[in-house]
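Below: a set of structures, written as C-alpha cells.
Any read-out appearing in this document is the output of simple, stated calculations on the displayed coordinates, not a laboratory observation. Because the structure is a prediction, the values reported are computed rather than measured. Cβ atoms are built from the backbone, for glycine too; each structure is taken alone.
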Structure I
Amino acid sequence: MNSSSTRRQATRAKLYEAAVTLIAEQGFSATTVDEIAERAGVAKGTVYYNFKSKAELFEELLRYGVGLLASSLQEAADEAERRGGTKIEALDGMIRAGLVFIDRYPAFTQLYVAELWRTNRAWQSTLMVVRQQAVAVVETVLREGVERGELSEEIDIPLTSAALVGMVLVAALDWQAFQRERSIDDVHSALSRLLHGRVSGC
C-alpha cells in the first residue's frame, strides 16, 4: 500500500471516529459536517473529498464498523477451529469477541443498534446488508455444528444467529450503561452460561 492510500485510510478512520461520536451524542440530523471536520481535526473540504455527503459518510461508517465486528467474530471462530475446539466453543469465543469489540467501540454499537429500529433512513438497505454480514458469521458456525452432529438439527439457524448477535449487543450496551462495575470476564461468563443452557436449576 502506497503512502497516499495509507494517509487516506488514516483520514477516513479519523472521520469515522469523529462522526460516530458526534452522532451518538446528538443524533444524525443535529450533527453537521463542520462539526465532524472540527472533531476530526481536518478541513471541511477534506470531508467532501472523501465522501460526497454526510449521509454517504454515515453509510460508509456502518459498513466500516460492522465489517470490524464481523472480522472479530470470524477471527474468534477461526481460532477455535485451529485449536480443534467444538462449535459451541467457537460460539463462546465469538461472544467474548463481540464484548471486546463493543467495549472498544461503545459509541458505534449504540448508534448501530439505534439505527436498526429506524425504517425511514436512506441507508436502510445498506444497514440490512451489513447486519447480515455479522449474522452470517454466526450462521456458518451453527450450520457446521449441526452438520457435525454437535448441535440439534431442530435449531432455526437464521433466527438463532440473529438472537445470539442481538443478545451480545443488548447485554453489552446494558453493561456499558448500567453495570460498568462488572468486568468483561464477568459479563462473558453470564452470557456463556446462557449459551451452554446452564441457567436452569434443574
Structure II
Amino acid sequence: MQVTVLGATGRTGIHVVRLLAARGHQVRAGLRSRRRADVLRDEPARPVVADVTADRDDLVEALKDSDVVINTIGAPDPEPESVNLVDRDGAIAAIRAAEVAGVSRFIQLSAQFADSPDQGDRLVRSILLAKQVSDSVLQKSALTWTIVRPGTLTDGPATGRVKVAGHLEPGRITRRDVAAVLVGVLGEPLTENRGFDVVSGDFPVAPALATLE
C-alpha cells in the first residue's frame, strides 16, 4: 500500500512514517519544503513536496498514486491566523486535493473536543475550532475517512496501550501511541467513516480499535 504522510517531519508524523515502513508500506513523506528533506535522510520514506498552503495543482500531483493519505499537519503556533491557515484551510486543501488525485482513504489527526470546541480548553479554542471545520469537510467528502481525536499529546515513550471511544473524558497520550493508532486504523474496518477519541489506556491498539461501536 502506498501511503503519503502530510506533516511527515513533525513530532507525530515522523513516528507514523517509521511505523508504516516497518509494516511494509511504501511511504511518501509530505514536506512543506524540499529544505526539510534532510530530516528524513535516514528514514525509510521518499520525500515529496506537499505544501497544503500553496498551489492546489501541485498538491494534487504530490498525492497522485497514493492509496491513503494520513494528515498530521499542525500550525507551528496557536495564533488564530496560523491555525486557520494550516489546521483549517490547509487540511481542507489536502482533502480536496486527495479527492481530485483519486485517493481512496484519508486519515486525519484531529484533537479531543474538536467536535465540541466549547467544551475544550480555552487556551486551544482556536485550534479546536479550526479542526472542527476541516473535520466536517472531510466527513462530507467523497473519501473513506477516519478522524482520530487524541487527548493532550506528550513526547514520552510508546506504551502500546490505549483507550478509544466516540467520546472520552479528557486525557493524555504519547505521540508514539497516537502514531500507532493512525497506522492501526488501516487494518480495522470499524474505523472507516468514523471519528473517535483516544487517550492512554489498558488495551493494545488493535484490540482497542476492534471495540469501536
Report task. Using relative contact order in percent (Cα under 8 Å, 6 or more apart), single out the structure from I, II with the greatest value. Result -> I
**Report entry** Among I, II, which structure scores highest (criterion: mean count of other Cβ atoms within 10 Å over residues 109-116)
**Finding:** II
Query raised in the report: distance in nm of label points 7 Å out along Cα→Cβ at positions 61 and 173 was computed and gave 3.6; which structure, I, II, did it come from?
Result: II
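A value of 15.2 was derived for mean count of other Cβ atoms within 10 Å over residues 125-132; which structure in I, II was it taken from?
So the calculation was done on I.
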Report task. Taking Rg/Rh (Cα atoms, Kirkwood Rh) as the quantity of interest, name the structure among I, II where it is greatest. Result -> I
Requested in this report: Please state which of the structures I, II yields -8500 when helix-only ellipticity at 222 nm (-39500 (n - 2.57) for each DSSP H run of 4 or more, over all residues; to 500) is computed from it.
Outcome: II
Query raised in the report: With Kirkwood radius over Cα pairs in Å, for residues 5-84 alone computed per structure, which member of I, II shows the largest figure?
Result: I
